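Scrolling down, you'll hit the structures one after another.
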Structure I
Amino acid sequence: MTPPRHLLTVGASARAAAQSAQRAGFAVTAIDLFADEDLTECATAIRSENYPADLVHLAATAPSGPWMYTGGLENHPRIVAEIAARRPLWGNDAAVLRRVRNPRQVHAVLAKRGLPALDVTLDPTDVPRDGTWLAKPLNGSGGKHIHPLDDRSPALQPTRRDEKRKNAGWYFQRRQPGLPASAIFLGHKRRGRLLGVSEQLVGQPWCIGSPFQYAGSICPLLHDDLGDDDFHAQLRELGDTLAGEFGLVGLFGVDGIIHDRRFWPVEVNPRYTASCEVCERLTGLNMVSLHARACHENLPLSDLEPRWPGCVGKLIVYARRDGEFADRSAAWVRNLNAGQSACRVADIPRVGTVFQSGDPIATLLAHGDAPQKLRDRLATLADELRDQLV
């Protein structure tokens, strides 16, 4: 029997991609911040103790073979380039990252094609300070540190390194009301194939995270606009435009706001995204397998439209208070995962892990018949899990 090919996955959290890779038949080594219990079950897990500075060294210790990255690493093109110099990269290289992570370049490309494009600037001098614009970190991920722009904004304060550069490391984007959503695409031969659209759980009080922090996804997104042919045509053109103009390959996501039958992009995530997991669980399409085929094997892509009934939800459970993941916490997780419920716990901490208020504890995954029932079930389970901390 031929041994499975080896794949290295690297990112702030690599568990979902590693599980997908294992299901695709790869032997996996995964480097991330947590090395959680369920990551060790599907991969050789390596914990980054000095993320991201130690990633190049840690990657060099993995068996030879290709590699891919997950969330957060798109903000470190130099590290991507260093690892890619030593092993084949399945994903977007440093040159692509520097362009597609530049909000002004993305805005210019979208506006040129007549697609919805939110105003952006690096200079807040003439930007209103009334909350109608957002301050966003240039190297942000997961919605952390995003906030409405006002006179007290940290983005307007002098930096320690340079008192004159008050807004260094920030950009400013017009705030768009509407429904937060995410579209997943597969870049292949300069085209962006739409795989799915999910609702993003952002800014809802029961999620507990900060107002703009990503807390989960529900797929498929059930929204009146999704039945509109023009809306779908806009999404297809968006994927093709980004893949064509920036040379995106493999999986990539676009976070956006749906308003008045338009999808307003707010950020491009040029890699395996958090919502890929719910899309895979709903459709049965193996995301890492598709990513590999698009990036490396260059095979023609067959029908990508299978669907399972119902919907799939994912919720990152943030701690409400300081606490420890103790034996009783682990027992609660084991009981839920061993039962007949359609809900499961992922990103399972090790017993003894200490959390501060606002830290992510674990992830809930669930399958249901209707989005609202799914939200209610996820919210109830999240409170139960938080109560297990001691």
Structure II
Amino acid sequence: MQNPEKNRQAEPEPSASILARRHFDGFVFLSAGFRPFFFGAGIWAVISLGVWLLVLEGSIELPGLFDAAAWHAHEMLFGFAAAAMAGFLLTAVPNWTGRLPVRGAALAGLAALWLAGRIAVLFGAQIGAVLTGVIDVAFLAVFFAFIMREIVIGKNWRNLPIAGVILTFMIANLIMHLDAAQILETDGAGWRLGIVTIIMLMSLIGGRITPSFTRNWLAKSGSEARPAGFGWPDKTALVATGLAALFWVAAPDLTLTGWLLFAAAILQLYRLSRWCGYLTFREPLVLVLHAGYAWIPLGLALLGFSILSDLLPFKDALHGLTIGAVGTMITAVMTRASLGHSGRPLTAGWGTRIIFLLVISAAITRIPAAVGTESYLLHIYVSGLEWMAAFALFLVLYGPLYFSKRH
């Protein structure tokens, strides 16, 4: 298994992180956003999936306002994925703006809001729909305010779309709460909007970091090959994905939506093919970024196929985007950022490789569940256990990094 404590040369520390270390002498766990939020994402990935499997088995009933399927979707999006997103952006934005990161009491308060949301949603029937919604939506509202403040003060207008993504994600969460409170009848528009918002964020951020880290690794390894720069294929893929996403949120059963999803999948695949991923097999920490991004075109194609054909139910096809794209890309980003910002070598040991394989295997196991109806629940249970094992191993390997000083 990987030992992140090995003494090897690491990438240089970002200047904002240096400033933060010089000026912040408090609890190390609250010295950078990736620490509490990646830790929280890992814990909630295990707990929420464990609860979901127990619900499916009939062992427990949820005491919240959401039905079981809606709670599962909500907590994967606005619990797990939201925490991972916050951890990444709170760590990355200071490097984009040159300002000090959110840390200390402010970071503790933001993390407490996220945790309060998980508790409120779980026990929503006891505290009421209004209070549940206010508590849960408050996290994304405050997070959006933090990011907007940094962009405006730092005049970092290039990253304004990132703030727009957070705002849209918050609106998706609000829609889910309004639906649960029976104020709006949306037929799942809230969780669909939440999924496509995360996919668009991955397309934006993944479209930056995947070719960038690949370029750096290829240069260090002596290869003359380089990923293509940002150009019309990237812009076209983003526009097509955004258009297909809007149609899927508004009209998920429309035949045109299925064809738009297929078109977006082809353009995303072409975009990915320009990044030299086939040359990164010797470093899984880089390769997994390509694998995570590859699930975006595959997931879009599966979703389009589920609309145009009765052979694959949409709830099974959907897991190509959720477990495959979101799960793989989040593990790729959390492991890399945790190593880099903790001063550890940017390389994947066997433990980290097993994490990646488990998440990918969870997606592959889950998608064809409906093909053999007799083994439907078995597919779900095995996939869920693989997911839980991946993030349990993540906590074992990376959890200690969040409580220790940078090397």
Structure III
Amino acid sequence: MLHYTSNDLLTLTGATILAGDDLRVVDGAALTVQGERILAIGAPVAGAPQLDLTGKLICPMFVDAHTHVGDTGAKELGVGLNHAASVIPPDGLKHRFLRSVAPDQLTQMMRVGLIDMLQCGVIACADFREQGLIGVQALRQAAADLPIHVVILGRMDETVDVVEMERQAHALLATADGLGVRDVEVYPAELLIRLREHYPTRLFAVHAAESAAAQAESLQTTGRTQVARVLDWRPDLLIHLVHATPADLSAIAAAGAYGVACVRSNGILGVGFPDLARWQQIGMRFALGTDNMMFVAPDMLREMDFASRLGRGLAQAPTAIDHHMILLAATIEGARALKLDNRIGSLAPGKEASFLVFDLDRPHLRYQHDPISAIVHRASLADIAAIYVRGAPLQKWLNSLQAVA
């Protein structure tokens, strides 16, 4: 691990900075880092060493609000399979893969997945962790010493009775950051209502209205949509919402819950796409996620680009989605959704000095006229000149971990 003293100061000068929670564009300002945190944005701090970043753009690192790191070792295995055959337990390909891997090997695979996230510019993720309490502990071990915020949302065994479910839930919520519910059908609503009341500070998240079949089944058996039913237990995050109705989306917005869009995953699984234009139109709070590692690389640049173009294309209106909103969804809105916004998600004094340095002089970013649009629609990982994590270059972190190992 890295160690800092109170004298660890560095001022980065000359760059364009996307500053504050509104990601306002500030040209030619200085960003001063002290240890792991941002000390100031504006004028250079007297006495601090300076590094000239003229021609560069400083952007907050990304927040990936929905992931499944457990299937890191199954990359490309399920491409071409439908949603049920790919990921639905107990016999979906993903779950057969998880059962086939030794625990130590699975933990190492997940650690590789988290390093991949860091190298893609992701500083935090929310993971739906399978395999109960053992799965939660394995992901904690995989994340040990890595400078990434891993919000672990565990799940109970879906095949046991409600008494055992509740026992498992209390054990999970004593150590996990919350629950990641696979589907509204898998646990009794009364149990989730009790747990929500007992653990008001934990995150409760659920896949909802991801497939047309699931939404139709809910309407046929209960007369209510999946979203209407899950809102009974006040979840914080509703994932996917591909087949959510306009009334569903309005209800989510009224409840103040977050939607999380995972458009590349939805596309490759063939389930359809969320109506992001309506999400923005009604003022629903939302974040972005990359979902299963087996299908989608944790590259938020690609996620943002696809989400922005998809929203405009489906709406047949070039103004249907605001690229500024898309970048917010990948940064500060994701941090708010995961209750990490006091530490990450934007660049401000007191927050972690975790940011990306884009080189605006590289050929396909040169001559851009809107830096936020350039990040959302044009930038690639190859345009990142440096990644700073908690005040130090990412590679320095990785080197220090290798030295300890």
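Of note:
- Structure (I, II, III) behind the derived value 4, 19, 24, 19, 13, 9, 7, 4, 1 of P(r) over Cα pairs in 5 Å bins from 0, in percent, for residues 114-169 alone: III
- Entry that produces 2.2 once distance in nm of label points 7 Å out along Cα→Cβ at positions 82 and 338 is calculated, selected from I, II, III: II
- Entry that produces 56, 48, 48 once Cα extents along the principal axes in Å is calculated, selected from I, II, III: I
- Parent structure of the calculated result -10500, given that helix-only ellipticity at 222 nm (-39500 (n - 2.57) for each DSSP H run of 4 or more, over all residues; to 500) is the read-out and I, II, III the choices: III
Where a number appears in this text, it was derived from the coordinates with a stated rule and is not lab data. Source: prediction; values computed, not measured. Cβ atoms are built from the backbone, for glycine too; each structure is taken alone.
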